[in-house]
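**Q** The following blocks contain the structures, represented as structure tokens.
Please treat every number below as a calculation from the coordinates, not as lab data. Keep in mind that this is a model prediction, so the values were computed, not measured. Cβ atoms are built from the backbone, for glycine too; each structure is taken alone.
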Structure I
Amino acid sequence: MIPSTPSLRLPMALGSARPLHRLAAHATLGVGLWLTASSAIAADDFQYSRPSIAPETGSGYEEKPGWSTSSFAVAAANPLATDAGYQVLKAGGSAIDAAIAVQMVLTLVEPQSSGIGGGAFLMLAEDGEVFAYDGREQAPGGVDESLFLDGEGKPLDFMTAVESGRSVGVPGTVRMLEMAHDSHGKLPWKALFEPAITLATEGFEISPRLHQSIAATPSLADDEIAGAFYFNADGEALAAGETLKNPALAAVLTRIAEQGSSALHTGQIAEDLVARVRHHPDMPGVLSLEDMAGYAAVERDPLCTPWRQWEVCGFPPPSSGHLTLMQILGMMAARPAIETPVKDGVPTVEWLHPFLEASRLAFADRGRYIGDGDFVDAPGGDWSTLLAEDYLAKRAELIKDQSMGSGAAEPGNPAPLESALASQPEQPEHGTSHISIIDAEGQALAMTTSIEQAFGARIMANGGSDQPGGFLLNNELTDFSFRATDDQGTPIANRVEAGKRPRSSMSPTLVFDRDSGDLVASLGSPGGAAIIHYTAEAIDAMLHWDLDAQQALNLPHAITTGGTVYLEEGRFPDAVVRDLQGLGHEVETRELVSGLQALRVTEEGIFGGADPRREGVVMGD
């Protein structure tokens, strides 16, 4: 059994006075065959050792076994990143220490998804409290509502906006990690950069997924630095298995390791970053040195929501993730029990239909009400009004035997608004990576991190180095609504404003037992707006259906933001498609590449799962 330490108390701002208990588990782990880890490292003398990695068969769907551990575990999107976190935990580091090491390695080996040029949301549980650290990118002080409008006042083509200096927000990941480390770290900040610096200096093998991402993004070659770094002399994407060194990034990370986040936000690295944005050849941005120096990470009040016998804790706005996924789960819980939610590893139509209808209703509320809470008032002055049990029960009554149809879902009225808001038109969302970690002392975290599109704005900064490589800059400002108002002039909550943080779908989640307070799970996913569906499905499957973490992550996906229903290509029987169509859903199939990571606490320790659609793994002892 996992012993509970003295009770932990949720902050009163969370709306729950239930005690929580820290996880504390002890024993040993069989790590599996993905990595051969280095030997134990003394906590007072962390020395990174390069792992030996078993060959991959390629990107795409690949069955994974799930991993059992006894005292700690780390789950991340790339084996080299997972191993870096594992070595930090093995050395006696905390979960936040491990997350820093993981993120720095991901900047190198998974540059298409996250990095020091982007932003992140971090949920962390320790010593009786749940913390929410906001490292979301911020709009420069020089922008206004016309940022993504052309000369005639019409919204720009989405990809034109993405691949420009206008899309780059002030990065926040490093500042946020530094804030969290100051309160929750154990090992020295500088030591946590050693894995990434070593791999950047000595080189790493390009994974199949990185190769495919480069090959699928030919516009990356238009950037002078990125084009020379990721493509060969013939203009072809570097091959999988080729060794890639990144000395420019190694130099940048060395400065940050020695000087802290100020090395990124001021001085030569910031000057180079700002110059890349302001001198973009096609569409320059207005990011300034003052914007970089003035960025501050924010500690926010987390949202902890009762759901069935659990307390689900997630991020408040500017993330829409927790509010929207808990609306979906809350509406599902308000309906009659589903006798057979899954059959033969596939969600049934009995479950899919109400899930998709609840998604339509939740996304209607999301589009009307949710934006950066520093700029947008919550309905009734409290975001929890969107999750009130009676409100969700009334919304659930709108779910009928037949689909309400594409575009038919309207936002509800959870509480009075001080000012009228219009619904935001649908826009694409992309990118991100997720990290879940539980350390041996019970500190647990879920962190979702992003640069938005694959390779962000397709702008590479190198800190002013004359060496190859560097890091990618985000395009997170395209998460704002391109239009500031609707046709009647009513403002949209997620409109562009100077200093504002764009609305996100990132959903880092920690789950606790409502009666005992014990930690139950850490999970999250990349996937743009579909993050919400992926994470909601995994929570329902892992907790309510009692699947293990890997089984939950293996499930095929179904999503809708209010219009067409998209089913994961090749994963659903034809009968499911026909039955959903018979219920009035407009159905298409397409690739739905989540990147879920999940750690579930068990009586024996921890059982971890990694999404079979990506190259992530779990490690621990």
Structure II
Amino acid sequence: MILNNVIFIMGVSGCGKSTIGELLSEELSVPFFDGDDFHPQSNIEKMSNGIPLNDEDRYDWLVTLNELAKKQLQKNSCVIVCSALKKSYRDILNRNIQNQVKWIHLSGSFDQIFERLKNRKHHFMSSDLLQSQFDTLEEPENAIEINIGLKPQEIIEEIIKKIKMKSEFGLFGLGVMGKSLSRNLAQKGFEISIFNREAKGTEEDVAINFKNAHKELEKAQAFSEIEAFVNSLQTPRRIMLMVNAGKITDMVIEDLIPFLTDGDILIDGGNSNYLETKERYDYLKSKNIHFIGVGVSGGEEGALKGPSIMPGGNKETYNLVKPYLNSIAAKDINNLPCCTYIGEEGSGHFVKMVHNGIEYVEMQLLAEVYTILKTMGHNPDEIADILESWKSKADSYLLDITAKVLRKKDGNDWLVNKIVDKAGNKGTGNWAAIATAQLGVPSTLIPSALFARYTSYYKEERLQANKNFTINPSAINLDTEEILKAYQFARIINHYQGLKLISEAGKAYKWKLNLSEIARIWTNGCIIKSDLIMELIPVLKEDDNILTHKTIINQVKSLKPSINKVVSECILNELAIPCLSESVSFFNGYTTANSSANIIQAQRDYFGAHTYQRTDDTSEKFHHTNWK
């Protein structure tokens, strides 16, 4: 839905606000309101007696104008003229509607306006108060500035040129995700500009051809020149980058900078490394350009129909793009957008990175379930039947698509039987594994899933090793209900570990993260949406550690015998199940009251004098022993 806007025309008294406001409202066919008409009688009397208004005098008046604007925005756009000389005044006028406000600053010199005021009649403000207004004026940062030396009609034309004819949002990069997000924005009624580079002879007219191919993009502006693209956008410009992470992102930023102005906003919607997002945030801040890192999950279909969105950066900057992100996001069970402010700096990209790490594990667990059921003699259709029968107890997007993948035929055979068993990755799983090591968090399942992919890539070596060691998994005698319970157990541990990683990162980087809200935005539009995530929302409102919650404790206790049996049977029958086995191995270590780490500390003290603490010394003092 197109957002209505309130256009505030501001400036010192005598700059022509009322004249321009009335003309502009006629041009745009929207209501006009003169702020002076809403002054209480006490303010009018004070100004008539030559006494300047103070902030206390103005407060109720500004609140009245803010309420007027909010009321009008429910049904239409409007034009309101108000001096709004201080930032604090504009903050009151902006309250709760800042995303729907456009500021026009009519500027001129003291002499220009002094002459005008001297010639005005029947106005309660005398020219003697003009200097106090100039002294009070705090130049606005994100306003369209118009010089009053122009003729009124020229001023209107300039305003129309800068507001009405410009797009409100820009999308840079028309890869798979960029195209889907562009269509999503256009379908919601936003006026957008789209950009894609051209390569002569290979990639030409990408943006214009894409625009012409989709009816919803009829009003979109398409560009292959960066300067023209940037100039097509309203200020402050909102540009979402949908390009490859890493050096490409940095190159695009450098290409854009010469054409940007103070207060513009760059939104990185790619899978960027959260540490690089922090560096870009600081770098662009030094150039007075805002930057937020936004994790976007859901793939091509999610980006088009509604993804899960994880924005991180300055909260005030986020608020300037919030209506666009909220509009295109998926909706949860309560019809709230699956988009929420995550936290400062690179927190949005960090949460997306961990989301992808959890996704790696969820995919690997389903692959291991498939392996077990296949070894038990089931064909792909039968395995799909089993997975679909689990939906009442363990439904998820990945479970659903895995069943569909298994049913796909290619000729007389199932397609999965023809796909080479070498799994790729795009980096986020790697970064998540590094982050868990750097932060000292035992999120062991993400590296296990990642290394399972790495192992799969050594296809030729695996074939040779299979011959050398004559590894031939034998038939397994397991009940599908036991496999389901083992799968459920491992998923709980996976989500505990992923959420624990996010929680510990929040503490380390001083991000104020809300895990329950993060779980909520993962309930739709993203790859890891599931019934389990839904169950965790109320749990996480009580504690960031889900394994301390009574409901989860009882679930884990009931599922533990099944994971023990499934893992044992698979190992005895030489079947590789890295994530199922790691889930129970981690849990056994996690629940061990007195671990073998005392041996590690003794060894460390022996060869490196690293010291240790004693169980019989409550002072927590560190000791060293001469072991020789």
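**Q** Between I, II, which one scores greatest on relative contact order in percent (Cα under 8 Å, 6 or more apart)?
**A** Working: I: 25; II: 10.
Of structures I, II, the maximum of relative contact order in percent (Cα under 8 Å, 6 or more apart) occurs in I.
**Q** Ranked on mean projected area of the Cα convex hull in nm², for residues 213-396 alone, which label among I, II comes first with the largest value?
**A** Going through I, II one by one, mean projected area of the Cα convex hull in nm², for residues 213-396 alone peaks for structure I.
**Q** A value of -8000 was computed for helix-only ellipticity at 222 nm (-39500 (n - 2.57) for each DSSP H run of 4 or more, over all residues; to 500); which of I, II is the source structure?
**A** Label of the originating structure: I.
**Q** Right, here's the next one. Taking volume of the Cα convex hull per residue in Å³ from the coordinates of each of I, II, which one would give 139?
**A** Label of the source structure: I.
**Q** If distance in nm of label points 7 Å out along Cα→Cβ at positions 261 and 541 is computed to be 4.6, which of I, II is the source?
**A** Among I, II, the structure yielding 4.6 for distance in nm of label points 7 Å out along Cα→Cβ at positions 261 and 541 is II.
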